[in-house]
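Just so it is clear, none of the values below were taken in a lab; they were calculated from the coordinates. A quick note: this is a predicted structure, and the numbers were derived from the prediction, not measured. Cβ atoms are built from the backbone, for glycine too; each structure is taken alone.
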Structure 1
Amino acid sequence: MIDLAALRQDPEAVKQSQAARGESVELVDQVIAADVARRTALGEFESLRANQKAIGAQVAKAQGDEKQELLSQTKTLSDQVKAAENQLREMDANLDALVLGLSNVVDPAAPVGGEDDFVVIKEVGTKRDFAAEGFAVRDHVEIGELLGAIDIERGAKVSGSRFYYLTGPGAMLELALVQLAMNTAQKNGFTPMIPPALVKPAAMEGTGFLGQAAENVYRLEADDMYLVGTAEVPLAAYHMDEILEGALPRRYAAFSPCFRREAGSHGKDTRGIFRVHWFDKVEMFSFCPVDEAVAEHERLLGFEEEFLQALEIPYRVIDVATGDLGSSAARKFDCEAWVPSQERYREVTSTSNCTTFQSRRLKIRSRGADGVEPIATLNGTLCAITRTIVAIFENHQQADGSVRIPKALQPYLGGASHFKLK
């Protein structure tokens, strides 16, 4: 949620942010007008209440006709106070609804533009030359079939398109990736978590997923609950309505299933398990002081890179453009793995600095030396399982159809060096 005090002080900054995102600038003026109307209504309500209390005190001392006159005034004031209170309640609701429509103010350092206007920060690793090695690249679907690791046909039979089974080595690879990711997170100071995958509306709205991302959310109407698209949601809401005591940051890493409708992706990545309706993921989340959020963002990115380097996968890091940011993010970095069969980089992890946007909506603060203070939230994907499997299978494939297992994963797979053909 936007800080209204900051909006009043510098509305142009919020307008520039909205414009950079490609979102409504007029909404800022609507919020300002609603805020003025609400504060005016509050002043009228408080004035009437003060008058009501003052006359009430006089009634106790008055007698005769004077008392009857004061009682008559009290009744009139009571009606006016009730009407003013109802009007104030309506003004509050209108202002809240408008403010919730504003996205977070983008970081001035983020590149301005749409999906294709990202800035490449760096490229890491060496892409293999399969032609020089003497064999044609197989995609992850063909590799998965050769290994008996992925069954897309039966996934579609049972659940529909964009579903799958991980079988044999595919299932074992997921478990190995989860263990490596959770151990990596714990080593870096994160508390391991297994959160609920169903949340109440307040959690989903508080994290900003019922705005522009609502079309991709699965809702269980009979229960008025939502299936999460990322563990970011239950992790952010973990401290909802709390004042955090003690040292910060507080870091959590969660393993959870994730569910996404993939609305608007018709025709995109229909082959294989890169873009699916359900996948498992290990997600990092941090609650930290506002003035440490930029540095914490860099740390989360570093943890993601550490994990990708352990998997020996070529990747690049991009600074995501403003028009491609989620509503909660002020800035976002993506790590994109090289996918040989597509001859391009594809997103496998991302990390976002959400500043105080989510914590204000979820009413999370911290108690510091100067009293109760706002708090920043940040999230970062350590391992999105299916996309990571795609990257491992394709980058480590061998001429005979087997797949080399990165050394970091071998201890979790019985010391095996390769996934062999079934």
Structure 2
Amino acid sequence: MPLTNASDRYGAVTKTFHWLIALLIVTLIPLGLIADYLPYETSDQLATKAWLFSLHKTLGVTAFAVALARIIWAVTQTKPAHLHPERKLETFAAETVHWLLYASLVIVPLSGWIHHAAASGFAPIWLPIGQDLPLVPKSESVSHVFANVHEIATHVLQASLALHVLGALKHHFIDRDSTLRRMWFGTTTAATPGGKHTTRRPALTAAAIWAVAIAFGAGLGLSGGVTPGPAAALAEVQSDWQVQDGTLSIVVNQFGSDVTGSFADWTADITFDETVQNGISGAVEVTISIGSLTLGSVTDQAMGPDFFNVESFPTATYLADITTTIDSTVARGTLTIKDQSVALDLPFDLTIDGDTATMKGSTTLDRRAFNIGDTMNDESSLKFPVDVQIELTATRN
């Protein structure tokens, strides 16, 4: 069997690409659906879900590479002629579906890859490349947009694939021609060479369909935004030192990868006397809206009953005295999450310039102390330590 195409047959390389991509597609679509609908309430369930998603993503990147090779090969080859050029509408539909499929082989895996690269944590790609992409920032908004584009693009792929298969079956069982046979391995050729391909109108039609699909998917992502959960609204706080801006973030380690998250809404009631050089120099009361947390691709999981249980415990609090010595400044108090109160020291660096103060501190918690992730009682899925980092700028009120 010849390797290259001719006007009346496909070559072995084209056939291999065709059936390899077909195998990848019929594997990836159900794999993604199964992984998406599986529960993740226990450590074993999460591990299974993550494994299936990793397999889905790895095969998706593989399909992307195979598709690029397939397209490069196709543009260098003669394309066998149509068997029924007199059927204008049928020929136009077949060409359009082929263009839709070609584009989907790039758009579907690439949008999923960008979604993965923009997100943090959960189900890594099992390849030495792939966790990050050039020009793709770690951004929940970007990840959300491309997740929606990926979903809509998958629907276009499914519809195109269904039309492609139905067309092939129609040729084989109704027309009884060699359309399907000449794509199978062997030396089958068309009994009578048909007409030439007209690519401009079908290509433009497919491009228009894809433009609408991508715009619709991106619009869904932009309009939906990232909604981490039912966030509790916090009252404004007036204190001796008024926070002007700052970040409160956490870092968890899931399946060996760090996932960074941050709380968008929190308040701090601060009193502090910088003239105290040795002893209690102030106090702080921090209230955190748990529902304002974004934590990469596992935000929804973090809000669930086994973790923060945001519906029952919408806020967390930290009450502490500030102790100053010659060598350090430390907040010593109690952190309460899910009605579990644990002593917590938070050392921090403090700089005061006139009426403006900047601080930066960090500490490490054990999630088990707050009954977070009780079903994940080992560190294979989710490690016990959680790093907490806080930075803020405050002005004297």
If FRET efficiency 1/(1 + (r/R0)^6) of positions 48 and 144 (r between Cβ atoms, R0 = 25 Å, to 0.05) is calculated from each of 1, 2, which structure is the one that comes out at 0.50?
2
Taking 2.7 as the value of distance in nm of label points 7 Å out along Cα→Cβ at positions 40 and 216 derived from one of the structures shown (1, 2), identify that structure.
2
Looking at structures 1, 2, which one was distance in nm of label points 7 Å out along Cα→Cβ at positions 176 and 240 calculated from, given that it came out as 9.6?
2
Given a value of 0.05 for FRET efficiency 1/(1 + (r/R0)^6) of positions 128 and 320 (r between Cβ atoms, R0 = 25 Å, to 0.05), calculated from one of 1, 2, which structure does it belong to?
2
From 1, 2, which structure was semi-axes √(5λ) of the Cα gyration tensor in Å, for residues 112-279 alone = 57, 19, 13 calculated on?
2
Consider the structures 1, 2: one of them gives 0.25 for FRET efficiency 1/(1 + (r/R0)^6) of positions 72 and 88 (r between Cβ atoms, R0 = 25 Å, to 0.05) as calculated from the coordinates. Say which.
2
Out of 1, 2, which one gives 15 for relative contact order in percent (Cα under 8 Å, 6 or more apart) as computed from the coordinates?
2
